[in-house]
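What follows is calculated from the coordinates using simple rules that are stated; it is not laboratory data. Since the model is a prediction, treat every value here as computed from it, not as a measurement. Cβ atoms are built from the backbone, for glycine too; each structure is taken alone.
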Structure 1
Amino acid sequence: MNASAEARTLRRPFRLGVGRIHVLILSLLLELALFGVLKPAYLSVAGLLDASRAFVEAGLLSLGMTLVIITGGIDLSVASLLALVSVTIGFSFAAGLPLALSLVIGLLVGLSGGLLNGLMIAGLTLHPLLVTLGTMAFFRGFAYAVTNANAVSTFPDWFAFIGQAYLGDLVPFQLIVWLVAVVTVWILLSKTSFGRYVYGLGVNERATVFSGVNTFKVKVAVYTLSGFFAAIAAMIQTSRVFTARANASAGLELTVIAMVALGGTRITGGSGSVLGTTLGVLILGYLQDGLGFVGVRNDWALVVTGIVLVITVFANEFFRKESR
């Protein structure tokens with residue numbers, strides 16, 4: 001046995017099989033325990049379930065972002081597309097369309113926005129950062145332009161069910177929607193050939209092409225799915241706040257990327273998991289909610305969130321090196 005192999009063998013008992021997912025779970029439990037010590041009422045089941053309403057939209061966007069980043073791409077336009085879908089729903093309804101039809105049109109806008117990103121990135125071989133930076137400005141600007149920065153806050157009572165209803169007076173309906181989406185994307189990534197192609201793009205796109213995979217279709221599908229989740233998130237948020245306006249979710253794209261990175265998805269592509277992203281959403285979502293619950297000012301809450309994310313960057317790099 002050579003020296004390097006012996007060193008690796010000696011390190012294994014010390015690690016006790018601890019990996020990134022274990023650390024994420026432990027971090028979530030410690031975080032909740034800390035808030036529970038500071039404010040015991042925070043750990044009530046009803047309170048934790050209710051708090052999830054605030055980050056379900058980000059959780060949905062993070063699923064699409066996970067797919068995108070695993071391929072080696074990025075989508076900075078998700079929050080702006082969410083806003084565009086929201087005003088499409090609100091203002092088309094205000095113009096006289098049935099709300100059900102407005103929701104369908106909003107879904108089509110979300111799919112079209114994601115499709116546009118995918119076609120430009122895959123078809124014109126443009127860099128995802130530049131494309132989605134441009135569409136981020138376009139979607140948000142168009143939302144402001146067509147609404148003159150006005151808002152719609154009048155909807156039928158039944159619309160509140162999507163973003164405000166509880167099942168059994170305890171579980172928020174939108175939480176169920178997110179969990180169903182989590183399971184669906186997990187199956188897509190881990191149990192289908194499409195999932196293998198997504199990982200293949202991030203690991204080595206040229207080799208994936210040579211293996212006979214139509215990478216154009218895979219990229220377009222991934223960005224279209226990101227647009228789909230933006231549309232679903234827009235429906236939930238519009239229903240939750242009962243308002244459609246162009247400034248909805250401004251800056252949320254950065255939180256979403258942070259959640260995905262926190263979950264261990266490699267920003268350069270080729271590695272990541274739905275479980276990791278889900279834990280990243282829970283950790284960052286409950287961190288932001290808990291800091292507000294215990295009375296930490298927004299500016300200091302941002303500082304704490306930044307520190308957690310920086311520590312995560314180092315932790316991810318550590319586990320990446322240890323896995324080699």
Structure 2
Amino acid sequence: MHTRRLRTGHALTELGLGMAQFGNLYRETTDAEAAGALDAAWESGLRYFDTAPHYGLGLSERRAGGLLAERPREEYVLSTKVGRLLVDNPAGAGALDDQGFAVPASVRREWDFSRDGVLRSIEESLTRSGLDRIDIVYLHDPDDWQDQATDEALPALAELRDQGVIGAIGAGMNQSAMLAHFIRNTDVDVVMLAGRYTLLDDEASADLLPVAVERGVGVVIAGVYNSGLLATDRPADDGKFNYETAPAALVQRARAIADVCADHGVTLPQAAIAYPLLHPAVVSVVVGARSMEQVRGNVARYRAAVPAELWDDLRAAGLLPIKTSPTFSHQPQETP
């Protein structure tokens with residue numbers, strides 16, 4: 001599997017494994033399912049894994065660390081996040097988490113982008129995972145804390161990076177404008193953007209991607225299926241977009257894209273994974289999975305041949321932005 005390097009030297013496989021489902025997102029993921037998913041990812045050549053304390057109130061980090069413990073540490077890149085501390089929650093006895101994860105609410109999340117909060121979060125993530133280091137640390141959704149993130153959290157991460165405690169630093173969000181702000185005003189190495197650079201949403205091309213190229217900052221793209229609308233060959237009437245039922249006009253647009261894809265022997269999900277990787281700022285596309293079968297399906301989509309003519313025909317049909325969509329071909333930096 002091809003890899004692309006950050007300016008810190010970390011090599012990220014073009015397809016990464018998002019581990020929210022390892023934290024029981026929406027429903028239980030069994031230990032066997034998680035182990036099977038990790039095994040399938042490793043056997044397929046994936047070497048970039050992304051987790052967070054938020055995912056299952058620490059369960060995803062524990063599973064990630066346990067499953068990766070027997071793998072050669074120098075062969076993979078692991079990212080986690082800071083900004084949500086996990087604190088004891090006596091009021092949650094007997095209850096389940098109320099933020100989408102099927103786990104006991106014995107702890108709760110507490111927003112904290114202070115210097116002390118960042119240091120504590122990293123220490124606790126290392127303890128939960130049992131690993132000796134974290135390769136990439138992102139601020140997790142600092143939408144309402146831009147000033148504190150800029151003035152406290154990112155400088156604290158930069159100090160840890162400079163001390164060799166962590167490898168690379170950045171932020172992960174569902175919007176591009178603040179990520180562009182961080183690139184312009186702080187010393188981040190990589191950012192993760194969810195849902196804002198896809199076949200249906202080109203927001204990042206106006207602000208984030210140009211400045212990322214200019215400053216040499218890598219961009220990891222998540223949410224390429226836009227919550228599900230691009231995840232099937234033929235989008236359903238009630239397909240989801242940004243976690244809600246998609247407007248009818250957007251469903252029709254997704255179907256029109258699918259029709260052009262079909263003319264080229266490509267499925268909509270295959271194109272959804274391939275499209276972000278055309279851009280030189282993008283270093284990886286992270287897709288979540290909870291089972292061996294899902295991982296293998298995502299890998300097959302990534303490996304599918306997508307002809308350059310597809311993008312030309314989508315532009316000609318008015319289904320991709322003419323000026324902002326990349327016209328160059330994907331040139332991987334290296335092949336392990």
Structure 3
Amino acid sequence: MRALVVALFACAAAAPVAAQQPVKLKFASFEPPQAPITGKVFTPWAQDVSKASNGALEIEMFPGGQLGRNPLQQLKLVEDGIADLTWTVPGYTPGRFDDVEVTELPFLVRSAREGSLALTRMHQKGQLAGFGELKLLLIGTVPANNIHSTFPIASVADLKGKRIRTGSAQLAKLVESLGAAPVQLGAPQVAESLSKGVIDGSLNEWNFVATFKLDQVASYHFALPMGTVAVMVPMLKSKYDALPPAAKAALDRYSGEALAVRFVEVVDGVNDATRDRVAKSAKNKVVVPDAAAEEQWRKATQALADNWRKARPRNDAVYTAFTQEVAAVRGGK
């Protein structure tokens with residue numbers, strides 16, 4: 001009998017260990033699956049991370065608002081455990097990520113590359129507050145906002161009294177500084193609101209125009225770098241810390257600056273291609289102001305930047321660090 005028990009233990013020890021099931025992470029996106037950012041950046045990224053984990057991790061995409069349609073509530077999906085990762089905008093949570101408001105000041109950023117690499121490097125250096133409970137797989141910006149409207153714009157005076165959609169409190173202040181009335185709406189509502197006359201224009205980059213088809217309802221496009229919008233892909237730090245080492249290694253390899261570079265290559269490319277496509281359309285007019293006209297808009301918004309730098313004790317240091325990082329990116333670093 002004793003010999004039989006020993007033999008059974010020996011067989012059990014020699015038997016192959018059952019393959020461990022991968023940890024599954026749910027990635028929420030309020031965008032449709034074919035949207036440039038969700039379809040061309042995050043979906044292939046999720047596949048690459050899953051493959052690199054050698055079976056330790058599986059990231060499943062839930063685009064089109066499957067886990068929650070409200071763009072303003074995407075971070076809450078992660079905090080409530082409905083999603084593990086999400087594609088969202090820090091500005092949708094006013095008062096929590098105030099440092100990244102610097103990206104929304106006009107004329108600082110002209111491309112997603114400039115804004116994204118600058119923010120990523122600031123985060124790596126511990127220069128951004130408010131993210132302590134989060135593991136940021138991406139922190140960056142979209143390309144610069146332009147004004148897309150149902151009325152022609154030639155000067156600052158043309159905006160007086162117009163209703164312009166913005167995506168954050170700081171961009172609302174920018175619109176107010178130009179004499180217009182800010183209106184905050186979720187991304188999927190913008191095109192319909194333009195078509196029905198609820199708003200007269202919207203402050204967006206061209207990827208947004210492509211995703212939500214704004215060029216079908218807004219015929220005028222004023223191409224000045226009117227601030228940008230910070231974006232992020234967060235997960236709870238506690239969730240990340242609980243992952244097996246192989247899963248962490250795969251996420252680390254493809255996140256941070258690696259994901260930022262991947263992100264900007266797509267969004268800057270789609271941004272420029274969409275602008276060029278719309279400019280060739282017979283029903284749309286894209287206006288690129290000359291240097292003299294741009295200077296007038298700079299003067300009109302200078303007080304906004306000055307006031308932001310003085311609004312909180314840390315703002316001036318954040319402004320200085322951000323503009324230095326943007327200059328370094330422009331310089332090829």
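I have -24000 for helix-only ellipticity at 222 nm (-39500 (n - 2.57) for each DSSP H run of 4 or more, over all residues; to 500), calculated from one of the structures 1, 2, 3. Which structure is it?
Structure 1 accounts for this read-out.
Can you tell which of 1, 2, 3 yields 0.60 when FRET efficiency 1/(1 + (r/R0)^6) of positions 21 and 213 (r between Cβ atoms, R0 = 30 Å, to 0.05) is derived from it?
Attributed to the structure labelled 1.
When mean projected area of the Cα convex hull in nm² is calculated for each of the structures 1, 2, 3, which structure yields the highest value?
3
Looking at structures 1, 2, 3, which one was relative contact order in percent (Cα under 8 Å, 6 or more apart) calculated from, given that it came out as 32?
Value 32 for relative contact order in percent (Cα under 8 Å, 6 or more apart) corresponds to 1 out of 1, 2, 3.
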